[in-house]
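Chemist: Presented below are the structures under discussion, each in the form of structure tokens.
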Structure 1
Amino acid sequence: MTYFIKEYYLYQMSMIDLNCDLGEGFGNYVAGTDALLLKYISSCSIACGYHAGDPLIILEAIKLGLKRNVRFGAHPSYPDRQGFGRRSMDLNPKEHYAFILYQISAMKGMVESQGGRLNHVKPHGALYNDSALNEDITRSIYEAISAIDEDLCVYGLANTAHEHIADKLGISFIPEAFADRKYHYDGTLVSRSNSAAILENTGEVIDQVMALIHHQEVVSIEGKKVNIPTKTICFHGDHVQILPILKEVHKTLLEANIEIKFCN
């Protein structure tokens, strides 16, 4: 593990993938500014309809992404539109497998219908957190991916259940970090119920991004440095200050000669 971090540190000095979650509206409700965000990122994960998104919004996000040559990902969630996918659900493995299979398949079909290619899968919200801790849930995700396209990779938290299951099933895993979220000392994300969970200040976000790129670490909410291996950094599209923050991060990276480019 130490060798991997040292080797990757050298790679990250000059290149990083920036990603956003897109298509998270529904009907007349618009969340985020997808067209503007796409100017500053290299990959995106599009809501599949279970926490947000509808066919028209999904299709528009795909068309916008194709114009910007970004990598596409499916962003499946628990079937929890009322809670925006941020509530865990007690489902059995067959149910997990089926709803994940359905969402990824639909997104892959829509992306390919427009001449694009699906690159990755990134679970959303509670499913993202649960899949990092529960191997049964993680396995359902990877088995669904194996049934659809083994060339798809997964974005998720490093040092979790993902690495073991990904290696076992032969699926590529891309460790992800968050530009705008606080971490605990054990590498898990601080719950959104905590008022300090979200970084609101542009300077704080830039500091965290640069620490991730140069040192693969962040300062936890407990005040301790924690190692966070990462190949891609996420900016939440529903963050109230997402556009000015992302523009400033983009500018800072270019000034530091760090290329913004998809990682696989």
Structure 2
Amino acid sequence: MDDVEENAKEVYRKNFKGDEYNEEVKDLLPSAEPLFEFCLAFIQEVLNSKKFEGTKLLEIGSATTIHNIASASSYYTNIVQSEFTEHSREILKLWHKGEIRLDFSPLLNIIAKLEGYGNELEKGRNILESRIRKAVKCVVSCDLLSNEILKVEELISPETKPPYDLVITMFTLEPACPDSHYFLTALKGINKLLRKGGGLIAAGLENAGEWKVGEKWFPFLRHNVQDIVRALKEAGFGNITFKLHYPHERGIYQIHDSIYCFV
């Protein structure tokens, strides 16, 4: 492991707390709500297309959130959530066991509306949480900078092991990857986890700077859509579709040119 890789990992090991991130997101709403609406609607649009049918889904970079897999829990019966930091994994596991309560309502409300519960948000959230707990089979560690993103020994049942029909990773690639070399390596590693014909849904920020959780700053790979497309093709992905969302206000969360989603 080189110094660049180790330094990137150490920043997150020491400083990133998923529950602090959740509070940061709640503080940003409703001003950042269009960002999340754009991304969550994109996920649902891809799922509704049934382009990547199957039963097995992997989320990379879950932190202590469930909104990015909420829609998918209606389509995939075997979902694996994965997260780099142990602190975040343990909190997420406790929520899945019903041992702690976490307030996911601001973002689950968006999905509840997408699924037709606009007039019954509480009912919609309860349905989503129950469905997610049923579909998620385990929460495991992941490392996008490692030769093997997942530790196979943590995947205890056949339905949780690769290859997966779909991988979802939202706003994870740029924070995790210190440079373009590691970004490409991460994409290649993700592709290895997919079945032939499987898909990747991802989102990120184009030409963004550092980002902040609480009082802690984290690095963020700065690149544009053209750089991302080149890396995807080099990593073996094809039939790539991008959607871009341009901010009405700069710097709501961090300064960036656009929010991108691709599949």
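Chemist: When mean count of other Cβ atoms within 10 Å over residues 141-148 is compared over structures 1, 2, which one is greatest? Don't skip to the answer; put the middle values down first.
Modeler: Details: 1: 20.0; 2: 17.5.
Sorting by mean count of other Cβ atoms within 10 Å over residues 141-148 in descending order puts 1 first.
Chemist: Right, next: Thinking of 1, 2, which structure, once volume of the Cα convex hull per residue in Å³, for residues 181-236 alone is computed, gives back 99?
Modeler: Label of the originating structure: 2.
Chemist: Tell me which of 1, 2 gives 0.65 when you compute FRET efficiency 1/(1 + (r/R0)^6) of positions 101 and 157 (r between Cβ atoms, R0 = 30 Å, to 0.05).
Modeler: Among 1, 2, the structure yielding 0.65 for FRET efficiency 1/(1 + (r/R0)^6) of positions 101 and 157 (r between Cβ atoms, R0 = 30 Å, to 0.05) is 2.
Computed from the coordinates by the stated procedures, all read-outs in this text should not be read as laboratory data. In this text, all values refer to a predicted model and were calculated from it rather than measured experimentally. Cβ atoms are built from the backbone, for glycine too; each structure is taken alone.
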